[in-house]
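Got some structures for you, see below.
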Structure I
Amino acid sequence: MMPTQLPPTFCWTKMGTESGEDLSHIILRKEWERRLGGGGFLWGIGQSLGANADAAVADGNSLAAVFSPMLSKPKEIDVAPVDVVLWNSWIDVEGQTRPLPMHSFVTSRAKLPSGRRKEFHYALVCRSPAELGTTSALRVSPLSLRNLNTGKALGASQVTAVVAHSEQLCTPGAKSYPVSFVVQLEVPFFVRLSNPTLLMRRDLDRAAEIVRCGDMSAWASFVSDLRSSAPAEKPLGRTMDMFGALSPFCDGIMGKVGATVSA
């Protein structure tokens, strides 16, 4: 159920066209990922949250992530990137590389604006029992937000941040963003991704075609095939796997797809 008011502390992220993909397509395939993951899914972001997420839950509260569409026109580099990569692994707290769930599909541009190859990306670890919608009565005004740890106002270029919220900071008529959906973040709240593989034009075209057709079963098979062909990185050591709740899907992807589609 969508909350009726914003929490005093939350992670706010602005979303838009990314890696040549329209926002409506991104939301739809993330909804598929949520269903296939039993409510859990990853949402790619460009920067680390640092220690801000841990600070937000230090008092025992949960941490919500609030998603708003960007109001500005997307940049050309996001609309038509030269190369797009698929991220296949995440780095745990011990610095070990772990494979992402087989149904996860997190992409980004292959290169930074400087032209240097992108070595890492990040993702929010999300969970929601409800469908990811595209409308809400809630709105977020940047004037009502402060960066949690510094207490400073948000910078114009900040796309994702853990913030403290107070309506008393806002003035009537101030610029605000609609809220598309709200989810909960799960420990460890965000992860650093690694092991990217370059997506071919045929892969990007096929992904767009499946999303346009609205075929979740075809999407699950497509993503599984892509992830299976990625170079494997052997996990080292032992650590608690934050994706343990999603492991039933990894044990039998098509069985889960069939059960989900028929529900």
Structure II
Amino acid sequence: MKNYLMILLIAFTAVACNKVKEPAYELVWSDEFDYQGLPDSSRWSYDTIGNAWGWGNHELQYYTANRIENAEVSDGTLKIRALEEPWNDFNYTSARIITKEKGDWLYGRFEVRAKLPDGRGLWPAIWMLSTDWEYGGWPRSGEIDIMENVGYDPDTIVASVHTGSYYHSIGTQRNNKISIPDNREQFHVYAIEWDSVSVTAFVDETAYFTFEKESDDPNVWPFNKRFHLLLNVAVGGDWGGIHGIADGIFPAIMEIDYVRVYQKTK
């Protein structure tokens, strides 16, 4: 019996010693939204430059800046609010906030705990873009979509990457989806882990999409430069507006509990 127990102990020790350690992460940036008013200007800016041309997707909203009706922190959460109202020849307003030059990272784990808006015609997104566009304009410098959802397919969460070789306009996109039926009623953590060889997307620690580095060609893997975060709620557009916009869905709010960025410890 003693010999049997000794064999078990040796076997257990060998397995424990050979187990690959999970990477350790440390928090390097966050917004807990534990204040009131506009989003913290030391962390966030507003993206408005694409209003005139619908952001390339024929979106119908006007993204405003420093307007509390569209982006407000209160009661511990950020509310990005799409409204039906006339504004600069548009019929809808919303906000698209970004961390560019205030939070830019090469690799890490990126978490956003959010509750999504409900309504056909909406297109909320949590995503990342290249900060410096060193490989050229979209999609050559890359895009990472942590979470996208369209109101006519409300239960479906999609994660994607876009590169010079892989993007939806030429039918080569790389993505996957997961069903989260209560995403409008409950908060969920939408996350990616990005390192030098892969990008993996999660919802509440369930991994459902991985894009692995295939070569050093920047058309395939532009994800070796710094990126920043974007949060927005679009109205209409080539994807979100395929089935029109429902009546009575506004105000439509994406509510965000926190944004946290972690990087591997050295």
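Here mean count of other Cβ atoms within 10 Å over residues 109-116 was derived from just one of the structures I, II, and that gives 11.5; the source is I. A value of 23.5 was derived for mean count of other Cβ atoms within 10 Å over residues 141-148; which structure in I, II was it taken from? Structure II accounts for this read-out.
Work out the source of 32, 20, 14 here, i.e. which of I, II gives that when semi-axes √(5λ) of the Cα gyration tensor in Å, for residues 117-220 alone is computed. Matching structure: I.
Which structure, out of I, II, was helix-only ellipticity at 222 nm (-39500 (n - 2.57) for each DSSP H run of 4 or more, over all residues; to 500) derived from, given a value of -7000? Structure of origin is I.
Values quoted throughout were computed directly from the atomic coordinates according to the rules given, and no laboratory measurement underlies them. These numbers were taken from a predicted model, which means no experiment stands behind them. Cβ atoms are built from the backbone, for glycine too; each structure is taken alone.
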